[in-house]
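Student: Listed next: structures, encoded as structure tokens.
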Structure I
Amino acid sequence: MGEIIRLEKVRKAFGRRDALDGLDLSVQQGKVVGLLGLNGSGKTTTMRIVAGLARPDAGRSRVFSVDPWGFSPAQRKRIGYLTERDYPFPEQTLDEAIALVDALHGGIDRDYVERLKELLGVRGDIHYTAFSRGNQRRFHLIVTLAHQPELLLLDDPAQGLDVAVRHDLVQGLLPLLERGKTTVLFSSHAFNDVERLAEQVVIVHQGRVVLHSALDELKERARQVLVPTGTVVDCGRVVRRHAGERCTLVDVDPERLAELKRAGSVLDDRGLTLEELFLEFAQRRREARVS
């Protein structure tokens, strides 16, 4: 499969604040990538650059092998982008919104759209403004998915929504992902959603990628270990050393870890959830900033 997204040393500032500070990112065709980071870490700016809605101050950005800032209308049609903002034409019904998508993109699969409407339980004859907040997000998701984009960008699609609505949004994505041809980059604060959808995880902090890994591999190679006081851990990359005798590691060598356990240099170890690992990275960066 080819590379769909490549960002190299991308920088973007707003006034004196650096939103992106040399960010590197590569996403292959057909992959589903979860983008994690604290508020202000650069996730939305990354999405907007990939979508061709913002231009880097420095660095190189390529989507479908071209600079997204110069996308042609035909290239823009290959992308679906669900932002944090409301649907831009709130006076429309869902059926009217779908008709607009059809006019812009041409030849949408009506059976597929009807399947999405049924799956997410959204009527086509009700105006956007008449829906609850949860149904408005469902509405917006259906419109974004209707033309079955090759690249789908989802900027925190379930922000502020309850668990049931988040579940429905995930279910609405599955028919598209089943085709295996759509590349997805999505940000979320809901770690369960990321673990259900993502094949790869990217953690962004202060405008840089600090981790990019396959999710399954990350779960296998991220461990929290308990060691005797003063022990140097040499079986993986230290994310954070806690006060006391615990260390959080990534890129763990399982064979080396087993050797250290047999020798008594590691007393115990356990896996981490994605949320725990993210918080470890976040805390390390806070401590580094303070020091």
Structure II
Amino acid sequence: MYDLIIIGSGPAGLSAAVYGKRAGLNLLVLEKSPISGGQVLNTYEVDNYLGMPGINGFDMGMQFKEHADKLGVEFKETTVESVEDMGDYKRIHTDAGVLEARTIIVASGAHHAKLGVPGEEELLGMGVSYCATCDGAFFRGRTVAVVGGGDVALEDAIYLARACEKVYLIHRRDELRGAAVLQQELAALPNVEILYNHVVDEILGEDAVEQLRIRNVVTEESRLLPVAGVFVAVGIHPETELVRDLVACDAGGYVLAGEDCATNVPGLYVAGDIRKKPMRQIITAVADGANAAVSAGNYCK
């Protein structure tokens, strides 16, 4: 019986592990990936984390993991299948067996939203990507498109513009939603063209992406856009399926929990991108992890 089991090893989960370990809790971190760090691993550059301006996302994730390792945090690579509330303890079913803990922190993060258009699944990994920093190097000197209008889409377009001949930014509205500083940086790039009021209806190609069928949502005019790759950045969905039937969530699936990260189920806490809050950033995920671990520690007293 553990004092605390943390599901997820992104910034929120690793922060919770550090704070929980320092509080003397007997804890275990469950991670489905062999590499800790979560989504930050796929971030080319993090420029807004206090004290680490311009750090590479992978390096940041490794530093977070190293901190947990130095404290002797126990990790287990496994897939969590379900969570049961047993009252004064929680039972976790994994593909490697059943685990029990007095408290749980769910820090399972989120996954990328898809366009849901023909060709997206068929050409995944053959020009369709959800991570510019992971796959951008394959398109050096070529023409690509980014779909979206938020911070991630703008960051992806800026990153790709450094190596690609031409970058189209396709956005369904008439103005971007990303941060002003990113919009200014994007506007200064001569090889980026923004296609406002456009959506992608189809991704075309035989063995790789060759072109997109795009449509102007105002005029309904369709045309083909030749590209070698398309990077989808249209949002994320919280990975809350494990606890959605246990805890209160909003319509989008985000768990309702305050700054103490406590859900409506005693002993069950959430941290990071799955919690309903105004801003989801690395620094807020780390703060969630700390708050959740303190709350779990107080519960165990």
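Please treat every number below as a calculation from the coordinates, not as lab data. Bear in mind that the values here come from a model prediction, so they are computed numbers and not experimental data. Cβ atoms are built from the backbone, for glycine too; each structure is taken alone.
Student: Out of I, II, which structure matches 3.1 when distance in nm of label points 7 Å out along Cα→Cβ at positions 121 and 137 is calculated? Before the final figure, lay out the partial values.
Tutor: Numbers: I: 1.5; II: 3.1.
Considering all the candidates, the number was obtained from II.
Student: Further question on the same structure: Taking FRET efficiency 1/(1 + (r/R0)^6) of positions 57 and 73 (r between Cβ atoms, R0 = 25 Å, to 0.05) for each of I, II, which is largest? Don't skip to the end; give the middle numbers.
Tutor: On the way: I: 0.45; II: 0.75.
Checked I, II; max of FRET efficiency 1/(1 + (r/R0)^6) of positions 57 and 73 (r between Cβ atoms, R0 = 25 Å, to 0.05) sits with II.
Student: When FRET efficiency 1/(1 + (r/R0)^6) of positions 129 and 233 (r between Cβ atoms, R0 = 41 Å, to 0.05) is calculated for each of the structures I, II, which structure yields the highest value? Write down the numbers at each step before the final one.
Tutor: Values: I: 0.15; II: 1.00.
That would be structure II.
Student: If we compute mean projected area of the Cα convex hull in nm² for structures I, II, which one ends up with the highest value?
Tutor: Working: I: 17.2; II: 16.3.
The maximum falls on structure I.
Student: I have -10500 for helix-only ellipticity at 222 nm (-39500 (n - 2.57) for each DSSP H run of 4 or more, over all residues; to 500), calculated from one of the structures I, II. Which structure is it?
Tutor: Computing helix-only ellipticity at 222 nm (-39500 (n - 2.57) for each DSSP H run of 4 or more, over all residues; to 500) on every structure in I, II gives -10500 only for I.
Student: Moving on to the next point. The value 14.0 for mean count of other Cβ atoms within 10 Å over residues 9-16 was derived from one model only; which of I, II is it?
Tutor: Details: I: 14.0; II: 31.5.
Considering all the candidates, the number was obtained from I.
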